[in-house]
Structure I
Amino acid sequence: MKRPENQKLERRSFLKISALAGGGVLLGLSTEPKASAQGRGTPPAPPDPHNYIRVAADGTVTIVAKNPELGQGVKTMLPMLIAEELDVPWKSVKIEQADFDETKYAGQSAGGSTATPNNWTPMRQVGAAGRALFLTAAAQTWKVPESECSTNAGRVHHSSSGRSLGYGELASQVAALPAPNLAGLKLKDPSEYKIVGHTQPGNEVPNIVTGKPLFAIDVKVPGMLYAVFEKCGLFGGKVTSANLDEIKKLPGVKQAFVVERPDITDAVLPGDPGLENGIAILAETWWHAQSARKKLQVTWNEGPRANQSSEAFAQRAEELSKQAPQRTIRADGDAEAAIQGAAKVVEAAYSYPFIAHAPLEPQGATAHFHDGKMEIWTNSQIPGNGRRMAAQTLGMSEKDITLHLVRGGGGFGRRLNNDYVVEAAYIAKQAGVPVKLLWAREDDMTHDYYRPGGFQYLKAGLDSSGKIVGWRNHFISYGEGDRFVASGAMGPTEFPQRFIANYALQTSVQPLGIRTGALRAPSSNAFAFVIHSFIDELAHAAGKDPVQFRLDLLNAAAPMPEAPAGGGGRGGFAPPGVDPARMKGVLELVAEKSGWGKKTHPKGTAMGVAFHFSHRGYFAEVAEVKVDAANKVKVNKIWVAADVGSQIINPGAADNIVQGGIIDGLSEMMGQEITVEKGRVVQKNYDRHPMVRLAQAPPEIEVHFLKTTFPPTGLGEPALPPVLPAVANAIFTATGKRVRHLPLSKSGFSWA
């Protein structure tokens, strides 16, 4: 690396690098902030180590974690990448959560299992750039070539003279150096890793288990009031009248007012409307506010959606299934002719319900409007969208809104939507005091962006050898015209497209009055259940072993298409669709580890298998299930094989997130369902939308990673989808009864 010339420590830099008490040094404060935020659609600025790394005089290294943390472990994982290349001992590292600042940290979001693929190279470059700065500073100090210097455990060494300097001793000099050119940096070989690839406990675990305040629900601001926000049970409903004069007289209540959004009534289809109509109540404590809310008497103008119901949705889907599809998403070959000419035809109808996200921490945010500016404490998964929406709603400039990122108690896609952030900001501006808005559990369950339910009517033909020769799916979802509701679409690259020559995916939609959105492994969490259960039906109809049938199907792949400009596939991933070699790898591995086909099970016990490609992850899973005479289901064990690339960054955390995804999937299968009556959501709490309890969870989930040469990808999503069809397929093998409708109770089963 070329040595910077004409370096001098100016007064401004001196003041900045002397900011830490006790002689510590702020590496990041030597870089001036950029003049404006990164424009949408323009490439982000290269990551600058000065924004991420702070070194104290005693050698303690503080690393900034830029992305929102909601339990996925990113606040530990991203700093691990930086620390590895910076070449410092992990025990000397402290981690600090960044505020939202797109001039420093491009892409501050959580969702889509993107943290690893998006940051694998940039965060390592940050660390390597920081290390290069310390090499430069030491070489300048000793007046030797940088090539003669090396680093180890937070020190720079000059081997020929035996000299060494700690990073803390060099920090003031480093703070004045410009960031090096990232393109010229050499990154470590994986064989040199001391932090990456080794389990590191989550940095906040001690505080979590001891009950320390960490989460958005714990935020406190001096002088704040607590707020609740009552909204109509029907989306878009407006307040006609309310007993606000009585509410204002109740103990602890300080303010109560109506919030009106006249443009909200038709905003279901486009997505996140932000602020809705409702009534805000502010009080000295949340208990006072919630108690007052229970005495509200509100008359609502409910709008046109009060006649919708889950029963009507199902009835309309059945009607649509008997009609010509409204649109064709993809048509390869001639599916109808192939099915008509098949030796055997299999036909089945599948359905799955709306599901709520139901994170343990309900929605909420804290906001303070003062001196013409807004300050917000939020656990949003996309804080940039929250700031933009708040600015638009309040008529403010985005630059006048500061977002502090606070740990979230789960998200699973719910906090991709920022309605609660906008509500807190609006109420705080109206109230003129700091406000902490917290939803009740019932708010969270009845005002969600639900995983869309759906109906799929499948028909396939097998030839005399048991090969699939034709596949047709009439997919019935929700939307209007050629537009689907959020997360309600099925794309043209959905498996098994490309693996069956005669393939047709057709669709019809019906109107919907509740909001929908992305739930963990969006789309895949429902489609995998349908597609891989139906493939199992075909395997049994063909008289083939279910694993071998799938391997044969993967061997029939058409060539992988070229990636379209700008990326392709779900989420912009390229190339689109399934790589059969990678999927075969995990399928063969899970069959080996589970002893597929080599075990004899007692009556009522069987194994089921499924795989799915989701969010760049390849997962195959085998479930061993016991079903008793009363159709009560117990999952004995689950085996998992995964291919997420060449490196598992934090192995212990990786196992945990895979196991958590599977438990999440079992919860969806067991009894989670959102139904609608008279336009309103029926389920209001966990008693009607249950999670798997400890006694119902499998005693063991055995996880195996197949390391390949591909760049590392994420784990938050892809472990979940295959578990639903794997369990459903095991139930069929054990009982002869096919699960085609979720939750399990609709097919006559329940958890033991």
Structure II
Amino acid sequence: MPIKVYLTILRWGVYLSFISVFLVFDNLLFPFITSKQIYFNILVEIMMIFWLALIIKYPEVRPKKSWITYGLAGFFGALLVSSIFGVDFNLSFWGDIERMLGWFQVVHFFLFYLIIITAFRRWRDWRNLFIVSLSAATIICLYSLFEIPFSKIGNTAYVSGYAIFNLYFALILFFSLSRGPAGRLGPEIDKNLKRFLGTLYLAAAFIMLLVMKQTNTRGAYVGLGVSFLLFFILQAAYSQSKKLKIYSLAAIVCGTTLVALVFLYPRSDLAQLPILRTIPQISSQAVTFQTRLISWQAALKDFRHQPILGTGYGNYAITFDKYFDPKFYDYTTSETYFDRAHNNLVDIASTGGLVSLLFYLAIFAATGYYLIKGKKQNKISTHEFILLICLFTTYFIQNLAVFDSLVTYISLMLTLAYVYWLTNRDEEEQLAENRALSNKEIGALIVAGLIFLTIIYQYNIKVVMMLDGTIKGQLKFAQGDLPGGVEEYKKALSLKTGLDRDSRASLINAVNTSQNSLFSIDKPKAKEIVDYVIDLAETNVRLNHSDSMMQMQLALILNIASYVNQDNQSKFYFYSDRALTAMDQAIKASPGRVTNYFGKVQIYIARNDKDNALKTLRYAVGLNEKYNESVCYLAKVALYFKEEAAGFAALDKCLDLNGGAYLNPPELVKIALDHYSKIKDQPRVLILYERWSVLEPTNATLWVNLSLLYEQAGKKDKAVAAAKKAMELDPSLKPAAQEFIWKLGGE
């Protein structure tokens, strides 16, 4: 094929890659992630067929030597080596469905970079590519502003990262309209058209800024704020205009003063302005910062054990679990599993080791070198130089609080490829002559086609089929058809893809949380299902015996198997003993995770082992005595075993720690109410009635009693609301309820 045909195919392939940001297929597990990445993978693999044929037929268009390219190749190569020698190669290489950031997935972004630097050879090509990227981002941001904050991306942090890149792309396009030393369009277009295009680019940039307020991502705010400050500093340093220097210095002084005032007076009217409201929230005392600090400390503790290659790319969860600090529960009881460090540098250093980190930093060192060199050689205009420096600064700072996703990886590869082009564009503008079809070209198309089409089917199409089957299984479960759901899972898992781990885990979780459905079907079928799920859980554990969550899942399904086999004592203990072994492994992998001990207690309860159950729970409570769920669980288990003194002592603390939400079933609440009513502990009686009203919301008598308790506690508004709820449930109570409300001064 002629060279222009190859280049056109590759350029359109790159343009089509931006469709990925919009894709959300509901029939796939984690649709915001899998829909995009699988489409992107397939597109890149198709493009690689033509890219290989192109560089074989026309060797002069092959990528030129560049430290940026070497840095990227070294980084992805180091990640692969880390994966091979890491603790969980399967997770490192394939990743998981929730993130799709395994080595196989992310190396596609490097291939994407190679395609771009080969196919985009003139400013006109780059202008079109920036416009395509900006158009896609504008639609995503408008959707975020007017529909859902996380837009079609699925995460507000990803949206803000995507917007930051395209904000700077818009500014690059805007400044390209004015001719400079490294001018672009210059006199090629009409002044009115320039003005119109400039307005569009600025409008798009403004939309990107607006979405920052919508997503409210602190890391993005900090990164953008620093980059704006840097923009004016560089303008003051490099601008040839004295006026512009003065304006830049004034902007620096005003900006830093404004930010300082907001930090000093966070409750002032100034700090409440929409554009400044987020600044006071940027604090080291914020919950998210504290939990991430605990996470980073875990990485630091583990780093000395494998500093060169890390634990294995993508295996951060192992480190986090190993050094999980129980004080984590002081800040939040949700999101206690971190599979990423939420800091790109920490994540790379921890999982990929120093080798990966140094190659990663080398990419940006090389980029900075080429930007400075290009500026000195007049290949890069002042505006372009400043904007690119600011863009990389923003990206780098934001990634100290998050990690990359498909949208930021695509944008990063585009930006790095653009810097490559800026420093090589004089050489790249000349296209090679067209040549006749050769055997090498035909061979390359056939061989590359067979290889990549096989990859497309084996590692993308089959994954789609597996994910679709997983969703079908979940739908069957939702309809109450447990056996039917398991059969759908069997079909999905028979495809044997590299990403089966998460599908297996979702089935294991489903059965672990569907004990009533399991016990309602005939026993032989229940035993068959349990044995199948145990086999899946053991398969997951074999991938990494240090995976606390996988060991926990195995322990729980083995415990269920012991219940299913209660009619046979030897089988009961066969499964129960294995459950204890797996549970001990889960605890060994994450000794500070309090909730792991709850699973062990469930096993002891099944064995009617009161002493070990209470002993285990007391140890769990001791890990963090302020964690209300563990204290409440101790109360429940002690009362279950008729240890009333210990049970009510723990229940006192449970209620004092606002743990009423953990009390169930209603029978337990009634026992507790009887106890506290006898000793006339009205505050705790009120808490228990509130909990009871959640468990049995249609009990009118309960609401009557609750309204009286609220009245005694002086909570008139709540007393009125409870009385209204009572007469709504039982109209016969209406006269008495209305009189009660009237006495309280209500309507």
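Just so it is clear, none of the values below were taken in a lab; they were calculated from the coordinates. Everything numeric in this text was worked out from a predicted model, so none of it was measured. Cβ atoms are built from the backbone, for glycine too; each structure is taken alone.
Worth pointing out:
- Structure responsible for -0.29, -1.07, with log10 I(q)/I(0) by the Debye sum over Cα atoms at q = 0.05, 0.10 Å⁻¹ calculated and labels I, II on offer: I
- Structure from which 26.8 was derived, mean count of other Cβ atoms within 10 Å over residues 638-645, options I, II: I
- Value -24000, calculated as helix-only ellipticity at 222 nm (-39500 (n - 2.57) for each DSSP H run of 4 or more, over all residues; to 500), assigned to which of I, II: II
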